[in-house]
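Coordinate-derived values only; no laboratory data. None of the values given here were measured: they were computed from a predicted structure. Cβ atoms are built from the backbone, for glycine too; each structure is taken alone.
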Structure P
Amino acid sequence: MIFLVNDANILIDLLKLDLLDAFFRMEYDFQISDLVLNEVQEENVDDLDSYLETNVLTRQTFTFAELGDIGDLYDQYPALSIADCSCLYLIERLGARLLTGDGALRRTAELRGATVHGVLWVLQELVLRGHLTSREAHGKLSRLMELNQRLPMKECQRLLRKWQ
């Protein structure tokens, strides 16, 4: 099973697009640190509860020693937040992939040898695995582009043409 460690921004985008059900139907082992979960402040954040309660999304908590290791990462990478460093810690401990839209976290994780994906990858996976039609993905991506100005626009345009 492939572990996916989720950063807050991915879940925020999926909450805004009402894509949690489709996302969590994919066959991955979804992980989130308690530090990242605290960053998800959307109105519908309670929608995550059922996935946490059924362990579809596994909340990782940390021992005092592990928090020390996360703190060491924070000292090493001051551009990252403590929550970001908890993602780094988890991907390395679990041998996981990282899902994030945060540029600094992405670059740091890739420098450390991790596989990193963003929300566009998630949309492509949803289409590939039959959880979204191309038409639905086109609509979701169009909406996401209105909500999230930090997306790579060239890649967004390429996907929109593909899903048209």
Structure Q
Amino acid sequence: MLCSMTALDDTDRRILLALDDDPRATVQLIALNLGLARGTVQARLERLTREKVMRRNSVRLTPTALGYPMRAMVTAEVDQDQFDEMMTDMAEIIEVIECVGLAGENDLMIQIVARDPDHVYDVTRRIKQCRGIKRTATSIVLRELLALRFDHLLGGR
């Protein structure tokens, strides 16, 4: 089941960008830097958290809130002689939200977001066109069963 998409206005985006730039910024500092009232920033942050645009106590955004309700994991085998060029090309694909190097059969695990299955196909095609990519395999994410979490590592649960 897909979440409904929350419309982000310019003020929401400015606040989120400020948090992305400095995740430890206080509400007061964000308000001062953006020329907004402290209450406005606080109310926006509470709404963005309540509407699941931001994860609770995190500046991580949800892809659905940005218009990308689908996620996929793409594994890739890479020509190591073209690794730097490949990463330059990969960084240009805005739908690539994470790319990690692996030890094992595959060289990379690339997490992508997309609007629909056709968009997944298009993004994976663009990944395959990156210099140095030899082979890819794509798996669609059906459901997030256990979200990225850290609070339990700090004794928070």
Structure R
Amino acid sequence: MKGWNRESLRVGNMQGFTLIELMVVMVILGILAGLIVPRIMDRPEEARRTKAAIQIRSLEQALKLYKLDNGQYPTTEQGLQALVEPPSVGRLAKRWREGGYLEKGKTPLDPWENEFVYISPGLNGDFDLISYGPDNEPGGDGNDADINNWEIE
């Protein structure tokens, strides 16, 4: 290798960081962590709420397909179970789709492992689909607020 010699590897006057400089960097990192971590910690709950809204939209589509095949939505008594097996109570589904209307063959639970609430006819439309959120109680504020199909955009 031309142009390479031991002198070219010699590094100039190297100095380390002082304890004060390291302390200043640690304080700055601590301040940044104090500002950022609380925002990141709320993200899992936001993700669960988004997942619940997506699940509700998916259930709405399955219910619409059920209605197209059978002329009406399942009743409250038949519930969402009518999407995975033919109803055995109330007005029976004459053209129930073989294999059901949900891919996995079972009604999903919301992200907090609770059942969705299904009311048909609904108070806010043809049917109401609700996830009560992490507290599994009607109502609530903030992260405990319900996720309702008529409020999802």
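Out of P, Q, R, which structure matches 18 when relative contact order in percent (Cα under 8 Å, 6 or more apart) is calculated? If you can, show how the numbers build up before the last one.
Numbers: P: 25; Q: 22; R: 18.
Comparing all candidates, it corresponds to R.
Out of P, Q, R, which has the highest value for distance in nm of label points 7 Å out along Cα→Cβ at positions 29 and 93?
Details: P: 1.3; Q: 3.5; R: 5.7.
When distance in nm of label points 7 Å out along Cα→Cβ at positions 29 and 93 is computed for each of P, Q, R, structure R gives the biggest number.
Starting from the value 1.02: which structure in P, Q, R was Cα Rg over 2.2 N^0.38 Å calculated from? Walk me through the numbers before you get to the answer.
On the way: P: 1.02; Q: 1.21; R: 1.92.
The read-out was computed on structure P.
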